[in-house]
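Following this line, the structures themselves.
We did not get these values from a lab; they are worked out from the coordinates using the rules stated. Computed from a predicted model, the values in this text were never measured in an experiment. Cβ atoms are built from the backbone, for glycine too; each structure is taken alone.
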Structure 1
Amino acid sequence: MRIVLEFAPSDGKLSLPLHYNSEVQGLIYRNLDRALSRWLHDEGMPLGKRRFKFFTFSRLLGRYRINGDTIEFSGPVRVHIGSVHEEILESLALHLLREPQVRLGKEPCEVAGIEVEPLPRISRPMLVRTLSPITVYRTLYTAEGKRKTYYFNPSEEEWEELILANLRRKARALGWEKPRLEGLTGAHIRPVRVGKRDERIMRYRETVIKGWTGIYELDLPEPFFLLAYDAGLGAKNPQGFGMVELFGSD
């Protein structure tokens with residue numbers, strides 16, 4: 001399930017840190033039922049040492065200009081939010097309908113609209129466009145034993161492998177059985193229109209994260225496509241990474 005929220009800044013302008021993902025994430029957590037928010041933040045759905053939150057969100061969409069370390073939006077601002085757990089989005093929507101005056105970061109806004117996105121028509125393969133960067137990585141160690149995070153790019157073979165492996169782990173965390181998991185055999189995600197300008201170097205709190213925007217060919221069985229569509233592709237989805245939309249289907 002996916003929804004689109006529209007915010008109207010109180011004075012017509014919304015000023016946020018240039019790297020604002022934690023502000024959007026914080027708005028989501030603050031506007032859920034308290035017990036649901038605590039479960040989502042602290043627990044999620046475990047698989048081994050990993051815990052999956054199964055939600056993601058887009059970049060903020062609207063007219064903006066960048067001034068140093070801040071980004072200023074003029075007029076309405078929209079954000080897409082997806083989750084495999086409908087109760088999360090229902091709780092968020094109900095809370096915002098009851099209390100439409102919110103803060104995005106430190107800025108007061110009013111919720112001007114809430115829409116439920118229609119389900120996409122699925123075929124194989126499909127073209128998708130990123131609404132937030134896709135990121136996958138491995139943690140490596142130098143000869144001196146120092147920990148280093150290596151972020152892959154779409155031209156590297158491991159990029160696709162890690163995205164598909166991540167998608168399989170998400171399915172396992174949801175309790176999918178082995179025959180259903182085997183449907184991912186032969187699936188692929190390939191860059192179609194991706195260049196150097198699509199590289200995004202972002203900061204989430206104190207962590208630097210590298211990801212990629214662009215247009216990709218996605219060939220997945222329908223259950224896996226819907227999982228990726230609602231929960232995001234790749235890693236760090238709850239921090240605002242890996243959301244896609246259909247491209248060229250109108």
Structure 2
Amino acid sequence: VSEAPPKEARSGIGSALNNIGTTYIDLGQYNRALEVLQQALEIRRALGKREEEATILGNIGSVYNLLGEYSKALEFFQQALAISKELGDHSGEATALNNIGAVHDNQSQYTQALEFYQQALKIRKAIGDRAEEATTLNNIGNLYIKQGQYSQALEFLQQALAISKRIGDRSGEATVLNNIGNIYDNQSQYPKALEFYQQALAIHKEIGNRANEGNTLNNIGGVYKSLGHYPKALEFYQQALEIH
């Protein structure tokens with residue numbers, strides 16, 4: 001006669017499945033991620049672990065967002081938001097709000113995106129979550145870049161950069177430096193763009209973030225192309241290609 005595993009064992013299985021699911025996300029294997037995360041979700045619901053259920057709902061929402069299935073992404077993020085509010089989990093609430101903002105952002109619905117980002121930012125400031133505050137500031141900065149509002153973008157990105165430096169978040173610092181480079185690049189201020197891209201590139205190399213290193217190499221290649229320095233542009237494009 002088979003026995004159901006005890007609660008503790010099932011909880012451990014649920015955690016392991018969630019970890020496997022997020023690893024599949026990192027690997028870009030989204031269908032596998034969904035399959036595993038759905039199993040983790042069923043276990044969390046059966047055990048009544050509401051906070052962890054919200055986390056997994058958020059992870060599933062992130063997969064749908066990456067797949068461009070935005071209505072499904074919103075559905076899962078809104079479920080996560082409702083649970084976090086019900087539990088008084090302010091960190092989880094801010095994460096869900098930020099994620100909902102990102103879905104609107106990806107659909108160029110900038111007014112709605114900004115509204116949700118601002119709500120997330122307010123909570124993250126209130127609870128002192130500096131790393132996630134910087135993430136949301138960066139998101140708002142990028143949103144303004146997309147709209148060509150460069151002075152506002154720079155204001156938010158400089159705030160994000162200051163926080164990332166203060167807390168020693170090298171990955172976050174490099175991301176923001178790259179995005180500030182984008183502002184100057186878009187304004188044809190190529191020496192300044194190169195300055196920020198080179199700073200970002202050095203950090204990406206230092207921490208071994210190959211994907212972002214490739215992205216920044218590509219950006220540097222673009223600057224040299226815009227300047228008409230084609231052999232130099234080709235050199236950076238080829239380095240980016242080797243990584244991608």
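Here mean count of other Cβ atoms within 10 Å over residues 42-49 was calculated and came to 11.4; which of the structures 1, 2 was it taken from?
Values: 1: 11.4; 2: 16.0.
So the calculation was done on 1.
Comparing structures 1, 2 by mean count of other Cβ atoms within 10 Å over residues 34-41, which one has the largest value? Can you show the working numbers first?
Numbers: 1: 14.4; 2: 19.8.
Comparing 1, 2, the top value of mean count of other Cβ atoms within 10 Å over residues 34-41 belongs to 2.
Which one of 1, 2 has relative contact order in percent (Cα under 8 Å, 6 or more apart), as calculated from the coordinates, equal to 28? If you can, show how the numbers build up before the last one.
On the way: 1: 28; 2: 8.
Going through each structure in turn, the value belongs to 1.
Quick check for you: by mean count of other Cβ atoms within 10 Å over residues 90-97, which of 1, 2 is greatest? Don't skip to the answer; put the middle values down first.
Details: 1: 17.4; 2: 22.5.
Going through 1, 2 one by one, mean count of other Cβ atoms within 10 Å over residues 90-97 is largest in 2.
For Rg and Dmax of the Cα atoms in Å, the calculated result is 18.1, 56, so let me know which of 1, 2 that is.
Details: 1: 18.1, 56; 2: 20.2, 75.
It was calculated from structure 1.
Taking helix-only ellipticity at 222 nm (-39500 (n - 2.57) for each DSSP H run of 4 or more, over all residues; to 500) from the coordinates of each of 1, 2, which one would give -7500?
1
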